[in-house]
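Values in this text are rule-based calculations from the coordinates and carry no lab data. Worth saying up front: this structure is predicted, and the values here are computed from it rather than measured. Cβ atoms are built from the backbone, for glycine too; each structure is taken alone.
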Structure P
Amino acid sequence: MTAFRAMLGRELRLALRGGGDVLTLVLFFIITGAIVAFAVGPDSVLLARIAPGMVWVAAFLAMLLGLDRLFRPDHEDGALILLRQAELPLSAAIAAKVMVHWLVSALPLILASPLLALQLAMDGETFWRMVASLLVGTPALAAFGAVGAAVTVSIRGGGLIAPILIAPLSIPVLIFGVGSITASQSSAALLFLAALSLMAVSLAPFAAALAISSAED
């Protein structure tokens, strides 16, 4: 547990060192909503109808921006080799990376979501369902992103390939994410979304560790 906490602290310090990256993600998230609002025009009914889908698409695209920094710096400076030989299992180290990735790429988006809700003419009830949906579903996106980044870590231009790999995995998350905001049975969609996140977060560190071990060998 001490080694895991140390790994968490290391990853958090490295992530916060590039504070501008977090601001870039938030601005991208908000600007995406602004572009949609300008494109659709002043039709608040139409905006409110498409808002849940746009929120999830914006969150998915914003979280993709940070994928290349998840493993590539450690691969380039040799830290991944040291992590494989450390006392802490590689899967546990990757779990720490996934947690920090969510903290610096998803949590800021959720905190900035009120601005997007205003741009997309959301009512109060829809807004709170959106917040709950993002809180429950974005861990799955972070976990899938870690697997994609691990598979492509040793490939030149892997930062462009990883989004293509994880997009099919993320489709169910987007479907249930939007459904948990709009569907009449939103609580059922939210439960399915929670199940997806639990499964992804549980399995992704082992899948990513296997991919990294294969790439390094």
Structure Q
Amino acid sequence: IARGMRDCTREYDTAVIGGDIDTHDELTICGTALGTVPKGELLTRKGARVGDKVCVTGYAGSAGVALYALENGIDAPASVLKSLLQPMPRIREAMELASMGHVTSMMDTSDGIAMSLYDLSRASGVGFRLQEKALPLQPEVKALMSFDRVTLNSMALYTGGDFELIFTVRPEGIEEVLKLGNISMIGEVLPHEKSISIQKSDGTVLQVERKGYEQLKIADNT
């Protein structure tokens, strides 16, 4: 773990500057990241507007599929397992996108695309329509899950751990943003009353459920 932290901080020109040692029955790690951002380039979850395009970096659902493979004894290639075991923060991509001035809101997909969209919806007061065929799936993941494409599409929406960026872009800037590479446009921003939905490959439109990874779950003791 210490070596992984060291390698990650070196990759992104930062450092681990402190730490508190305590004794527990289980391993517990709490981290706080500190940094600065140029004035005018701060991106938050608030700011998406109707007509904006929805984009993500990288692939969707790879970490979830990797975990599924490990739990079910499925032999997965290293490229898939790496998405779960060695996620890379999209710091450089976020900084470049922020400097372009086209992005209106942004967060990561660590809790899953669906949960992230609900967070963006609440903060910005908008709805979303996704296109299922536009969800970026890693080729190795598609091959691994070729026996069950329905489950794969569900994982792309609802499993967390990918640590990619999901963000909204002004329509006039979408072409320039896509030229950066490693970015996919997966939908658009709609009025809030339209809620959050996804158009399937056959044209049907379904509601996107509010589910994914939740850090705090209250047990139902009723």
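Quick rundown of the values:
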| quantity | calculated |
| --- | --- |
| Value 1.06, calculated as Rg/Rh (Cα atoms, Kirkwood Rh), for residues 73-192 alone, assigned to which of P, Q | P |
| If relative contact order in percent (Cα under 8 Å, 6 or more apart) is computed and equals 26, the structure in P, Q | P |
| Comparison of P, Q by distance in nm of label points 7 Å out along Cα→Cβ at positions 97 and 201 - largest value held by | Q |
| Entry that produces 1.5 once distance in nm of label points 7 Å out along Cα→Cβ at positions 33 and 121 is calculated, selected from P, Q | P |
| Source structure (of P, Q) for FRET efficiency 1/(1 + (r/R0)^6) of positions 41 and 169 (r between Cβ atoms, R0 = 30 Å, to 0.05), computed value 1.00 | Q |
| Among P, Q, structure where Cα extents along the principal axes in Å, for residues 17-80 alone as derived comes to 45, 36, 19 | Q |
| Answer label among P, Q for the case where helix-only ellipticity at 222 nm (-39500 (n - 2.57) for each DSSP H run of 4 or more, over all residues; to 500), calculated from the coordinates, equals -9000 | Q |
